[in-house]
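Readers should treat all values here as calculations from the given coordinates under stated rules, not as data from a laboratory. No experiment lies behind these values; they were computed from the predicted model shown. Cβ atoms are built from the backbone, for glycine too; each structure is taken alone.
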Structure I
Amino acid sequence: MGAGGRRAVGALAATATLLLVPVVAALTLARLREPWTGREVELAALTPWGLPASGLLVVVALLATACARQWWRLILGFVAATSVLALVTHAVWLAPFFSGDPPTGPTGQAGKSDRLVVMTQNLEYGSAASLVDVVRANAVDVLVLVDLTPDGRSAVIASGLTARLPFTVGADGGSLVLSRYRLGADRLISGGGDSRELTVETPMMGAVDLVALHPTPPYQGGAWRHDYGEILGRLRESGRVRPDRPRVVAGDLNATADHVALQQVLSLGYRDAVEQADAGWQPTFPAPGAVRRLGLPVPPLVQIDHVLVSAGLRAHDVHRVAVAGADHLGVVAVVTPATGDAGTATGTPPLG
């Protein structure tokens, strides 16, 4: 490559470096600062995208360093070294979703007698008929619907889904739980989002506490923090009152693993089903095609819909599902009792 070509490549690489530095810095600092309010909360949801961004920054910064004149090399070399540190940091944050401790044992036909298939879906928009097809295809036992309008609830009931999941709990709007098994002990646990706690009487595991969560969105700042404060208090209380009962949390949590709110919930002894099952990072919002910018569909960007399980339970076969017209992807998890050492969450404290 001639001197002119080298300068052109160096200029392009330096420009790309200049553009990527604030992006990587923002995606890293938003997680490190553990924000509860402000735009940083929304930015923290995008933290996983810091991994490819910092990887690209390493490449262009090294290329710019190689093409730069001597006095620029020190600056660009420092940027390259810092970007490597950012890359490692983001890799560590994201690694648990790919290198967890996947459960062993039967999860297919042989294990159906002792498993509970849980699905959560934000159904503010979406087709009730499509929902029925998804529930049937995944043999769902317990369905948690959140952000449901009164008309949406009527459509779900009219769809015939209750023939498969006859037990229901929920208000005219907000959250609705449909189950193959009897439901009881329903109570609201926060002032926002219609989050509720109830019991599923399963034949294989006995009574299982189910928490259907849909906290206030984080862009409401203080309301999001207050709502999560109420939820955390209720979860701690339930853990103290019924410490040995298995528990499942499901819903649109309006939080990712990079938010301090979800981290505090997990610190009570829960595991994210996606992480526990070693299922990889699975962003759920927006659903493909639900949002368009500049005429182009926006891919799923953030993982805010979750199934969490307590100690004593294991999640298998965790995957996303698409309901026609919905702006969120749903999440399905097969939940079974934990057995032996392989079913014990490493370092997981008791609930409470």
Structure II
Amino acid sequence: MNQSEKVLLNSRLINQVKEANNFDFIRFFLAYSVMFNHFSTLTETDPFWFVSGGFRVKGFFIISGFLVMFSFLRTPNTRIFFRKRIQRIMPAYSLTILLCALIGLFLTSLSCREYLTSSSLYTYLICNLLTFNFLSPDLPGVFDTNPLQAMNGSLWTIKVEFMLYITIPIIYWLLKRYNKLVCLLLIYILSFIYSTTCNYLDDMTHNPIYEFMKRQFPGQMMYFCSGIIILAYFPVFRKYMRYLFPVSLFLLLGREYLLLSIFEPIALASIIITVAYGFKWLHVFNRMGNFSYGIFLIHFPIIQIFIHYGLDQYSFILTLALTTILSTGLGMLSWKYIEKPCLYHPKKKNQMNAMLG
């Protein structure tokens, strides 16, 4: 390891980041918040105003920036890095796409033959398996009487996530060679300018393309980068996080003012990382397994199915309860039987190579 790499990673940083934390709790909170918000939107009710602030997905990107960059710092091998990310994301994601297509066979207004021979079905499969969900969000004849026809509107974030992953080796290269604060602030500011420009054009033209563009990779980069900024200065952050927490809350609450809106991503990141390392009583969630990703993947089609059969019109509470129970149960099964077994394990690989060698 050369001197420049030591600046990015040292034993103190490793030990502090690996301390017991509450990232599992935060992931659960964000996943259920996404579910409640989508439930509110799809059923055309508004009981969950407290999770409608738009911070859910941003929170996931912040956590990714912090933890995924840390993972790359520990093993700065691009091939291994992308293999680990693909094995973490794609197995459950791909199965979700295939299951949605299969479930559509029983929900479509088309005949079985028409559904299976429809080019829209295979367009859906190809586009969604490639994470280009926006090109084909609907299945033929499925949910065509629902307020929204999309099969799974949660999945747009996956392509953004992968694009953010692609920047990790590039950012690592920059941080090794140039001033890390200057590099990270430049990325952060460029992303903010992009997002602000999209907001301005959306307000001026009311063209939905600008709202769509704002949600894409460049507009989310400032949240991802905020996680990396805190990681880069984590020992200092840990020392002062109790003082930074109220300041961050103030900046977040004042984000509607133009001069303060630029601080929203870093303020939100500060709050999330403080919660991750500041409340030991939340460690109990670490025993449950990391099945929040499964909840995130599966809840949307479950809500859509209940709406399709009119259950939400019969009982709002029953529909919400069943959505929560089924999403949690399927998320746990996904973690145990799909996600966890597919995780990258270098020790197992080395053991296998030794046996074969």
Structure III
Amino acid sequence: MLTTLAIVFVFGSMVMIHELGHYMVAKWIGVKVIEFSFGFGPKIVGYQGKDTLYALRLIPLGGFVKLHGMDAEVDVNGKAVIAPTHDAQSFMNKPVWQRMSVIVAGPIMNFVLAIILFVGVFAYLGIPSQGNTNMIGSLVTGKPAATSGIQPGDKILAVNNELTPNWTSLTEAIWAKPDQVLSLTIERDKGKQQTVSLKTEKDAPTGHGMIGIAPEIIYTHASILESTRYGLERTVDFTKTIVVLLVQMVTGKIPADVGGPVMIAQVIGEGAQQGLANLLSLTGVLSIQLGLINLFPIPALDGSRLIFLLIEGVRGKPLNPEKENMIHLVGFVLLMALMIAVTYKDVLRLFNKVG
């Protein structure tokens, strides 16, 4: 139940804030909004405003905004036609820069959501910093420390009988012994000591020994101004990291091991189990990803619509609406095919993991 609620919250908030961006700017420039819906599928309940139908639909994993004149109308012969030039509420009759502002508002709101969430997490938890004690904060799954039975909260008092009173001395002792068996003196549960033997791994880039441990994180109370600064910095840092990873995937420098809806849902469920702060942080990261991916010049995404508007601005006239609609349709079909393929891969991965 918790996982289901978390999935609805994450997907719903990311997509709805995106669509809210389109909606607000469209209303601001005078475009008629035909419908603003939360969810997809059959309508459960709706309210018809002066111009806009506000609806709640069956599948609560996002939403959509339908703008008057954004997609070309179809005549009796099935041909696309451009809205009459006297229709002041039509999207197509607005200046190029105004239409671009409507399109880009969606991704921008995804970044705004990320900032708000990160600021909230910092205001609630405080500013994290690495402690310099010998206490283990977390473990890397599958690494020597985790497989040997060491637990978060354990203190490593000594390595091969050499005292390690802080994190600096502990890491130096481990780094100096790659691919070697170590004897660790562990303190657990306030005074209970035990000895654990394990073999270090060798970190390829540095040649250092490693066992897969991370220090405890200490949180310091932060004011709203400090939380805002750190929230902005966190958003910028994640944006840079995601851009680099996406570029490396496209250029083949790293494997394009893309996770689909199933894997994302699994990650969201794990994040929810770790607490509200982790779930909010994860939502912020995924919102940044959604904003960035939507800016890609891929047909059916916001990025491609921006490209078409740029071309229109240079040419001084719009592209053939039939051709543009066909490009978006083909792009949508390809995206759905990719989504199905990635989802199938996710399911296979889960079955292999279970098996």
Computed -23500 for helix-only ellipticity at 222 nm (-39500 (n - 2.57) for each DSSP H run of 4 or more, over all residues; to 500) - originating structure among I, II, III: II
For distance in nm of label points 7 Å out along Cα→Cβ at positions 69 and 325, which of the structures I, II, III scores highest? I
Across I, II, III, percent of Cα pairs over 29 Å apart, for residues 125-276 alone reaches its greatest value in structure III
I, II, III: which one has P(r) over Cα pairs in 10 Å bins from 0, in percent, for residues 21-212 alone, as calculated, at 7, 25, 34, 24, 9, 1, 0? II
If Cα extents along the principal axes in Å computes to 85, 42, 41, which of I, II, III did it come from? III
